[in-house]
Structure P
Amino acid sequence: MRYLFFLFASFSIFSTNAQTEGLNINGRISDGISGEPLPYVTLIQLKTKRGTISNSDGYFSFENLVVGDSIQFSFIGYQNFIFIATEGNDLDIKLMPEINLLNAVTILYNTDFLNELIQKCRKTKNNRSKIAKTYFSLASYYQNQRVEMLEAYYNGHFVGHDVRNLDLKNGRIALLEKENRFFISSETSVALCRYTSFKRNDLFPKNPLELSKRKLDKFFKLNLNEKYLDPKGRVVYVISCQPKLDSKAAFHSTFWIDSSSAELIRLKLEIIDAKIHPFISLSGKSTLSQVDLSLGKSFISIDGETFLKTMDFDYKLKYKTTSDSVFEVKSEAVLYAYNFENAFTLPYFEFSNGSYEDYRNINASPYNKDFWKRSEEFTLNDDPLKSQVFIDNSATIDNRKLFSSNPIFKNGFFEHPYVFWSERRVAFRPANENLQQEKRDALPTNRYNLAVQVYMDYSIFNDSIYYNIATVFDPFQTYSYLPETPTTAAFINIYFDLMEIEKRKLVRLLNQSNITEIDIEDIYLKCKKEREIISKEYFKQVQRGTNWQGMLLWNNRVLDQLGIDNIGLFELQDPD
């Protein structure tokens, strides 16, 4: 069973960040009155400003502390709490709600007043943009067992209250088979980018913030739940909006609004059995019978402008199979913008647009063990034992195995996965006869396109540069209407080998001493230009493999550099 977000479509993420040994604390955060767990509470080490957040169940862990460190726990609607780090784990942290001022002086707020405040809030929409280092984590559960984990870092492009785009730095995936099924959330991050706080979106239920005063009165019942004075001295109004009409087409909403500035501080949207949602089932043997959604956002003020800080997206999907069996999968995702001051240096690679974006882009990125081992970036720290068990489970498939041939997915998860160079030879299936008729009728030189890139990413840890480099065949940009013959196969593989030779040249240049970040980009771009020149010469000289002397010349170069004889492997003979 697989599922996909229509567009392109709880936590337990293990942190392998490199830390020096120190005091580690962990525990659970809950409401000091009700005892309910508090999800996504922010923890900040006050001295260093290093932080993390709790998971969906209120669980947290914080590593590399020393006795006496001050840790601030903060959550909108609750009083801040300072904890002094000491020896010990399994902490029980209780946050007390802010004092509800309505308890002291009862005032009747009519609907017009609340509606006006929401309309003023809509006018605070910020169109400024910022880029921030962004962390994304997703986990799916079936029968209370984790079956999917995705963790990634991006440069997030934020426009006011929303995230518009995510450029991948690095990511990893793990899946666990359950009852001969895999449950895949292929493009959750893309769905988050499509959700807008103040604008109508046909892929999500109706949201009060998108409505005019007249429509808000028509579709929603407003109520002032409470008002309180927050640590910044703001009088915050907590307003709930309940649908008057079709509760399956509109969110049940709660907004935290600064009564003075009308700035939106936090929102929470929930719906049971949604009629409108961004999901479809990928399996032809099942249909979605129910979709429950919960979406939350919190915001941060930077230089007087409001930007998205965190976004959580929980969903429960029920599938009904053709045999009337029902499967229920629960997924939880969080997006966290944790550094608006410095962005990542992104990989040198042009990702192809298309479906399955989360999985496809991670597939295109070689697994970077140095990044996951040495990075000290923000992470959502959860129960390490449970996470490690999931990752180390021999039945778990991670992205080092997911996209290559294996007993579960005979040809990899995708029909056309990215291919990293190896001594194994590549082959292509025939092009779809129903596609691009003009290419089949074109000149021979236009009947194919071999898209090969050299992926390069680097990170600096403790003043040392760590590279992640691979030669990658891009199947989404590659096509071939050439005849399926040994000659064509040799022609394609020699080209792939030539690009691998150039990649190794790049590696040698980067391994020189005293390389700076400016040098890295200059070296990469110079090598890219040389690859373009070699590609042009190769295609011109071999004429799709029909020029024997050209093929022999380039084959010998590959044989000399890599020890691979494509002409011999594909049993080609001199036509003369």
Structure Q
Amino acid sequence: MKNKNKFLSLWSAKIAVPLMVVSLLFASCSEENTIELDPFNSISENVAFETPALIDLSVTGMYNGAQLGNFNGAGARGYVFGAAYIQQGDNRGEDVVNLAAFYQLTYTGTYDPTTANNVYYWADAYRLINRTNIVIEGVEKAAASGIITQEVANDYIGQAKFFRAIAHNELLIFYAKPFQDNNGANLGVPYREIPYNTPANIELGLAQGRNTVAECYTKILKDLNDAETLLFSKSARVGAAKIERITKEAAIAYKTRVHLHMRNWNGVITEGLKLNGLYSMTANPDTPFASNSSNTESIFSIANGATNNPGANGALANMYHPPIPAASNGRGLVAISPIIWRDPSWLSDDKRRTEGTMIITGIGSYYPNSKFTKKYKDGVNKTDAAPVIRYAEVALNMAEAYARNNDVANGLARLNSVRNRSLADPTTQAFTATSFSSNITLLGAILKERRIEFLMEGRRWADIHRLQNDANFPIAGVPAKAANGGFSSASTALAAYALGTPYSGALGVNAIPYDNFKFLWPIPQLELDSNPTLREQQNPGY
């Protein structure tokens, strides 16, 4: 093997920022498959950090990478945070129904190391990670040279470290066992902390294997702690940037999620308390979606615009709306499952069931009577932001941590802060101290509320993953699901979605036990073909 240049550097057609694509989809070592480090149509990252304006564009490029991805050379599909993490997280769980072939391999667990969704989830996450490392290196040099102030540099580095942390965290949830299995000693994912923009660094990357789950979480928390220290507060951001740009508060909020996955209940509470008084639940559960760039609840969302979005093959409203009524402009690919729709914990007059506001019922000849979400409003221009974390999640993370610590009063208060705004009559329907016989029954209500509140936001798989073998509410592998393809007629759909009793219809997709190798996604074959170290560390069974 010759030590040739094996790094691909491209520039976005829309904003001049380096894509730095390799980030561990390394090129082949063969001479014929060599890729130049500085191809003729690129601008090197050194130039990208020579002026304040170019530096700002390079930082913006991280958001562009997180928002769009590059699916199989066919352009944007919203990997890894622009839409795809929501769609994949939903379709791995039982609270949606896959209606077409688009997400079928994810939904039915029939993926392999070449399945495109799995491949590009990995590839685009590591492309984003490589971008963050290039930004950190470039910004540090720019600050040392006096091109930008240290204060501005710190904020940029904080944004990069946040993205680096959450991308690795997302990969862990799909490609590695949960923390509680073997106390984090199982293989996680490679935690990449240097830019792959030189032959020497690429060789280091080829030699690095998978960190353990525990090592990954240690690094994730360090990056988030650093980000909290370095980032500007939301009070220093203007307008939509308070939500669409990473802030100190976003780093804090995300740490509540990480600690929850590590089962560090005190850590969840400690971080969550830092946000007291800085956010509040909106009065209406639809407001964070109807006004997703300006509300009191959204902490960090990935922005999409009319000319810069995941497109008809990725945009949330297009994937999740039915094509009939035509005004929805949807493709009807994913519906709400009757499993959660008919759960008695979700009251029939809950505002999150409001037709035309948060729900669309299919009509005509295409999945009539099936229930679809209307959290995402804009099927025409595809401008819906992808919610990464809302204060409702922080509240429910804290509620769970309090309940697990046997603090019923605080757990109940946090649960009600989310649930009550959706109730038709909180004075009679709100939970009280007498609603639960113990902290464990409270915990059950909190876990069910998560399924209702975050329905069609991609959070279900993360909860399935972290609740494996839970002492109180264990989930055994991937739950069984409603039949792939949905319901064949208006009458079968009407019966399937009829409220009054829990769903007891056919479950056409079998459960996948936790000890089945399909519980985890495989490391993509493209990666294994190029990376000799990871080739020996594929998830067993593939």
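Rule-based calculations on the coordinates, nothing more; no lab input. Computed from a predicted structure; not experimentally measured. Cβ atoms are built from the backbone, for glycine too; each structure is taken alone.
Which of P, Q yields 138 for volume of the Cα convex hull per residue in Å³, as computed? That value comes from structure Q.
Here helix-only ellipticity at 222 nm (-39500 (n - 2.57) for each DSSP H run of 4 or more, over all residues; to 500) has been calculated and equals -12500, so which of P, Q was it run on? Value -12500 for helix-only ellipticity at 222 nm (-39500 (n - 2.57) for each DSSP H run of 4 or more, over all residues; to 500) corresponds to Q out of P, Q.
Match the computed value 3.9 of distance in nm of label points 7 Å out along Cα→Cβ at positions 248 and 464 to one of the structures P, Q, and report its label. Considering all the candidates, the number was obtained from Q. Here mean count of other Cβ atoms within 10 Å over residues 256-263 is compared for structures P, Q. The highest value is that of Q. Comparison across structures P, Q (criterion: Rg/Rh (Cα atoms, Kirkwood Rh), for residues 120-183 alone) gives the highest value for P. When mean count of other Cβ atoms within 10 Å over residues 480-487 is computed across structures P, Q, the figure 19.5 traces back to Q. Which of P, Q yields 59 for percent of Cα pairs over 20 Å apart, for residues 376-511 alone, as computed? Corresponding structure: Q.
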